[in-house]
Every structure is written in C-alpha cells, then in structure tokens.
1. Once distance in nm of label points 7 Å out along Cα→Cβ at positions 13 and 85 is calculated for all of P, Q, R, which comes out largest?
2. Quick one: Cα extents along the principal axes in Å came out at 49, 40, 28 when computed from one of P, Q, R, so which one is it?
Structure P
C-alpha cells in the first residue's frame, strides 16, 4: 500500500466529514438521553481520525518503507474499550449501556476509516450504524415483544438513607422501566437528597402508577415530573 501524507485540504475534509458522520450517530444517542451523546461521539470520531492521520504522517516522514502506520491506530481500538466500559452499568440482573458502548466503538472505527481516506466505507458504515440504532429498535419491538415505550423525567426528593437509590431503582425495574440517566444533588443542610431520573416506561405503565409505587418507600418525600 502506497501511503501519502494528507494535504491541508484533505485534512480539513477528513475532519469535517468525521464530525458530520459521528454527529449523526451521536444525535440519535443524545435524543434517547443516553450517557454518551452528541459531543462524546464527535470527540471519539475526531480523536480516532487524528490518530490515523498522525500514524500515516509518521510512517511517511520516517522514510522507512517498512514503517507500520497501524501502530498508533491499533491502540485506539484497545483504548476505546475503556471509554465504552464507562457507559455500562449493572443494577441487579439488569445491564444498561451496552448499545451506547457499541456505538462509541463503531464511531471510533468510522473515524479511523476517514483518517485513512476510506470515505465510502465510512459513509456506508455510518448509515448502517444509524439504521441499527433506529430501524432495528423498531424490529425489536415488533418481533421480540419489547413493546412501545415513552420517555419521562422525574425528580425524587428523599431523606438520606443508605439503600435509597437501590430501592428506588429496584422499584422502577420491577415496573420494567428502562433507566437512561440519573443525576444526584443534595440540599445545603444535608437533610434531603434529590435524584433526577430519566427513564422509558412501558406504554401500559402510567406516571401515576410509578409515583404510587415509589411513595410506598418510607424515605420518599416528594415526587415531581418534568
């Protein structure tokens, strides 16, 4: 394979194309309030693209015909696994974030393709990844009976309790809610905690039913919906 260092114009083109392609995947994750959204996917793609171009530049400038341009890029594949692992969390027997981790991994591969100048594979891979995240989601609902869901955001104000979050999440899991994001804050005097929870509820489960189940927990003070 004959390698050439990308020109300024080619560098700009590759970086711009990487942003566009990765933003498409990231926007889908952002719309579903996943832990890694638009900015994360764009940055992962840009970083991968830059690493690939740096690898090519080093191989070309070294003047060594046996130089391996894949050395730096190969470490992207390994390193991106640690970032993807950060989006996965386990609660009881429920695992969340695997799809987002896979999308980050695919985004890194797309960035590497663009950095190498393989524009067509990068575009096709982006379209296939986006289709996997959207169209296959509809197929899962139809063929595997996962049912329709709708997003909700709730604010649970509760008294400090060592197992408060575990019991809240267990109650939501029992209702077959898919939790997508959790944020925690505390009052200045430390007498209250607030958990802002974004989740997707099954069509047959109403917010009223969720509130009724959570209010059975002795430490819950207020439940609000955004």
Structure Q
C-alpha cells in the first residue's frame, strides 16, 4: 500500500477499511514506518489537494478524523512500562491547530517507556507554563506545521528556561524542515526533522542514562 492509496481511502470515509489496511501493513512494518512513510505523506497529499481546491474543507476534516482514529487504534499504550523512564509533555504552539503529529510523537515516546502528557494543539504559553510547573516534565515537545508559528519559539523557550528543573525542549513538525532554527539550537533546543530523528534521540538519551548494555 502506498501513501497515495491510503489518502484515497481516508477521503472515501471508510474508517474501518482504513484500519484493516493499516493493520495489514503493520504485520511487516513498524509503527514508526507507518507514521513516517505512510500516514504523514498521506496527510500531506490531502493538504495539498485541499490547497488546490480539488477537495473541500469537509473532505479534509473527514480524512483527518479517520487518520486520527487509525493512530489511536494502533497506539499500544498497554505495552508501556509500568515505571516510566521519563516524562514528556507535548503541545502545539498557540495558533497551531494541527495535532496529528503530536499523536504520532506521543506514540513514539510511549513505545520507549515514557509517560506522556499530550496537551494538544494551540496551547497559549501561560497555560503551557502552568502545566509544566505542575508536571515537571523531563522533556517538552513543541510542534509547528506552520512556519508562521516559528517566531514563537524564542518566547516559549525563554519561559521554559525559567523552570526548575529545566526540561529539554524538542521542536518538530513540518515547519522545521522549511526554516532555519539554528538560533533555537544555539539556545539548547533539539530540532527534530522527523519521527526517525526523534526515535534516535530517545534511544541515545536512554543509552546515556542507562548504558549501552541496557535492554532495548
């Protein structure tokens, strides 16, 4: 199955057929491959079709809802470790309404034994900061699909820099592949271009904390 074929299934509105096709795909592929090689490009194509007025807003919303359903149905939370090895708080910048990427990121963290607090998209900084003070996460993940949200990076980072203990800030989403975020990296942020780089970062952190002999 290709991402274009999956996009067509999403647009058809048949959610259970979409799930069956994805479950069949998972028999020979990992969830990371599902998210990065199938779901993400399928939704990019749907977004492009909407921008070109080939499909309507209603079509785009229907496809997004089915993709959401598929991600949730294939997220094996029961396999998470009882004792979390870390705590991640993930969110979208204020004004950023895309949320499927956040769900995929949450899946990756859970697969590696992390406790995840998915705060959803469009979270104003004042509420994000309050939540971080209560949760005390090891990692705060910020997602931006729109380049127009990236000017908020410094504002959010400055605020999270006041937290004690200070969390690691991860920045991802489609926008990071379209803009220069070297200034954020200079201030300590980790910029992640895709789910594979996220997985590598999580694994390297695990090896740093527990040694390379730790079970994977």
Structure R
C-alpha cells in the first residue's frame, strides 16, 4: 500500500521505518528502556510513539494537521500541541530527570513528548542513530558476512562491537580495531583513507571494501 504525499509517492513502510528510528532515538534520549523501567515510566512509550509519528509526518512528509490527526488517531488540537512543543525545554527536562518525573507523573505530557520527538528527529537527520538499532544492525551484518564467507568483514564487525556510531575519525577505528590486518594492509592505513563520518556498521564495511578495491586497481 502507498499513500500520496505531495509530489512523490511514499510507502507506509518507508514512513514506519523513519518513525521507528525516531521512536528508538526518543527512548535513548530518556536514558533507555532500563531507565524507564527503573523509574516505572514505561507508560510513556505510547505517547512517544504517537509524537514520533506526528513529527515525522509533518517534518518529513509535510502532512497537514488534519491528515496527521486522522492517521494517528489524535485530535487536531493534540497534534498542534505536539508540533508546538519546544525541544529545548524537553532537553532541559531530560537533564533534570527527577524533576521531570515529578512533573509528568504516570503520563507523559503532550508538549514534552513532542519536544523529545523533535529532538530525536533532528538527531536522526544529523546521522546520530539510536545505538540499540545500530547494535542489532551489526548483529545482522555479522551473520550476513559469515554466510557470504567474507572473513575480513566478519572480523571487522566482531572487533568493532561496542563502537559508537557515527565514527568521526580514523583514531576511533584504529583504537577499536588495533592489530587487524586486511589483505596485507594494516587497519591504520585503511582507517586513514576512509570517508568520515561513518554512520553504520554496513557503511564501515562498504568504506573498507571501496579502499581495498582502490588498492587492487592501483
């Protein structure tokens, strides 16, 4: 199923994919699921999910307030309140978590949820994905390269577990992959010739593969 939004045709799957990324980033901004469980605030998750949908549909796909309200199952007034939320105020609340807990009680307020979703959307657009998603992407990528019998890629993914993305410099890679040699080339040399920032484990493998191909051609 696809829906028409403006000029391009956008699939429901594409929308949900971005919403999911924003949702996971929102959870990460709040300290992760463990922290929410610790403070007994897992009841905030539905509000975060709705806010993620609203922000993505407005910012990414330019849907009207009425269209968003109909799709997400909210009133137009609630949608507007989410979109009017101040991300800076939400950031301040996150930093003062105990005060936030006292203020929000059991239910996350619309303005706060909207502010957190806006912050998460901005982080995603700037390439800072939720580390939880990147971790599972790394596991999937590891299984894939094992199946394809690409031993150097498997070793890179195995040794880079725990690496925070995006990777912004060669020094981060050199430290994590210290001692690794790929096709007779040290990881130090390879790391110095990659393009940064590297946003995902898959991008890391792609960058290394491109450099190895360049070396073979040269």
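The numbers here are math on the coordinates, done by the rules we state, and not lab data. Remember, it's a predicted structure, so these values are computed and weren't measured experimentally. Cβ atoms are built from the backbone, for glycine too; each structure is taken alone.
1. With respect to distance in nm of label points 7 Å out along Cα→Cβ at positions 13 and 85, the highest-scoring structure among P, Q, R is Q.
2. Q
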